[in-house]
Structures are given as C-alpha cells and as structure tokens.
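Taken together, the values in this text are just the output of simple stated rules run on the coordinates, not laboratory data. None of these values were measured; they are calculated from a predicted model. Cβ atoms are built from the backbone, for glycine too; each structure is taken alone.
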Structure I
Amino acid sequence: MSRVSSQVPAHQRHKKVLQRTKGHRGKRHANYKIAHESMMHALRYATDHRRDRKGDFRRLWIVRINAAARLHGLSYSRLIDGLRKAGVEINRKMLADLAALEPEAFATVAEQAKRAAA
C-alpha cells in the first residue's frame, strides 16, 4: 500500500491558523505551534465573553431604569414590583430604551407601577 502524503491538508490547516492569529503579538502570529495555542485561547475567551456580554447589558439596563425610576420617586425594585403587580409585561431592555429615548412613555409606566404598588 502506498504512503499518503498530507502536505497540502497540513499546509492549509497551518495557513488557516496563521490567518486567524494575524493581529497577535510576537511569535503568536508567526510560529504555527504557538499560534495554534494562541488561537485556541482566543476562541475560548470569545465564547466566554459572548456569554458575559449578556449579563453586562442586563446590568447596564438596570442602572438606566433605576436612574429614570428615581426621577419619578421610585427605586428600581419598587418599580419592577409595581409593574409585576400591575400585570405590565415589559422586559428590561425595552424599559431602558423607554427611559432613555421616550421619558413621557416611561413616566406613564412608572405611574402604573406606583398605583399598583400602593
């Protein structure tokens, strides 16, 4: 049986790794072995940080909602509690957008929450 040469697939694999590590510093973008390790770490971080970003945005929305709620004499927790009791189903992303872009609409929502909480 003849021996199979894997030159072309290996070259393509190396090329792909070196392409992905283009902006890395030092040997991390030039030396295949080190570049591969760097790429694997980078991909791991990318996955982790995609998950983290969701929490980061939720925290940002909560800060914005809290700031707007305090302008209407409510704390964040009282606002959310009031909305739940009033049966208003609106997520934090939409509430934060209302608070930032449409203060009048947010005032209406805050009033509903105030009435339901009392």
Structure II
Amino acid sequence: MEIKTLQKKVDNWIKNYGVRYFDEMTNLALLIEETGELARLIARKYGEQSFKKQISDEEIQKSIADEMADILFVLTCLANQMDIDFETAIKENFEKKTSRDNIRHKNNPKLL
C-alpha cells in the first residue's frame, strides 16, 4: 500500500468508525503506549525476559506485527491531523540520511 493511500484509509476509518481524531497529546500518549507494547514483546522474544505462559513463535510474530501496525496507525493519525504529507517527509528523510551518512557507517569499525 502506498503511504498516501494509508493516510487516506486511516482518515476514512477515523471519520467512519472513530468519530474524530483524538487530540495530538492523546495520540502521542497512545503512540508511546503502543511502542511500549512492542518493546515488551521484543524483550521477551529477543531479550532476557520470558513470557508468563507458553506462546508459539507464530503467535509472537503475529503479535509483534500487530503492535507495529498499531504504531503505524497512530503515527499516521498524527501525520494526518498535523497536515504532514508522510510520503514527502519520508522521502526527504531518506535524502537527509543519505547525504549525512553515505560513508559514515561504511567507515565505522564497530560495524565491520
């Protein structure tokens, strides 16, 4: 799905099912909450934490994907309500990273 399409789909969902956008501070809190939920799963799958009950790798992967989608949804809500063209912002961000970091990582002995 293209990013412009995602922004439009989220906007349509909000208008049809969500009534209205939550204010920006509420959406920021929700973004942090969703990020914490993703961090919890990753800490248990890849870190030293363990799950309280047995859960299959397939269920873990599905939960991680779901949390990532939640994060993208809330981030898209914020972009929409702040009139940010996310596609343009990402394109410009890649250009910034490429011009700033085009050789930095290749010359980093910690990464070799």
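Among the shown structures I, II, from which was the value 0.85 of FRET efficiency 1/(1 + (r/R0)^6) of positions 62 and 86 (r between Cβ atoms, R0 = 25 Å, to 0.05) calculated? It traces back to I.
Which structure, out of I, II, was helix-only ellipticity at 222 nm (-39500 (n - 2.57) for each DSSP H run of 4 or more, over all residues; to 500) calculated from, if the result is -26000?
Numbers: I: -26000; II: -22500.
The correct label is I.
Tell me which structure, out of I, II, gives 27, 35, 22, 14, 2 once P(r) over Cα pairs in 10 Å bins from 0, in percent, for residues 54-93 alone is calculated. Walk me through the intermediate numbers first.
Numbers: I: 31, 54, 15; II: 27, 35, 22, 14, 2.
Source structure for this number: II.
Using distance in nm of label points 7 Å out along Cα→Cβ at positions 46 and 102 as the calculated read-out, with 3.7 as its value, let me know the right label among I, II. The value was obtained from structure I. Please state which of the structures I, II yields 2, 11, 15, 12, 8, 6, 5, 6, 6, 7, 8, 6, 3, 2, 1, 1, 0, 0 when P(r) over Cα pairs in 5 Å bins from 0, in percent is computed from it. Here the read-out was taken from I.
If you work out relative contact order in percent (Cα under 8 Å, 6 or more apart) for I, II, which one comes out largest? Intermediate values should be presented prior to the final figure.
On the way: I: 19; II: 37.
If we compare relative contact order in percent (Cα under 8 Å, 6 or more apart) over I, II, the biggest value is for II.
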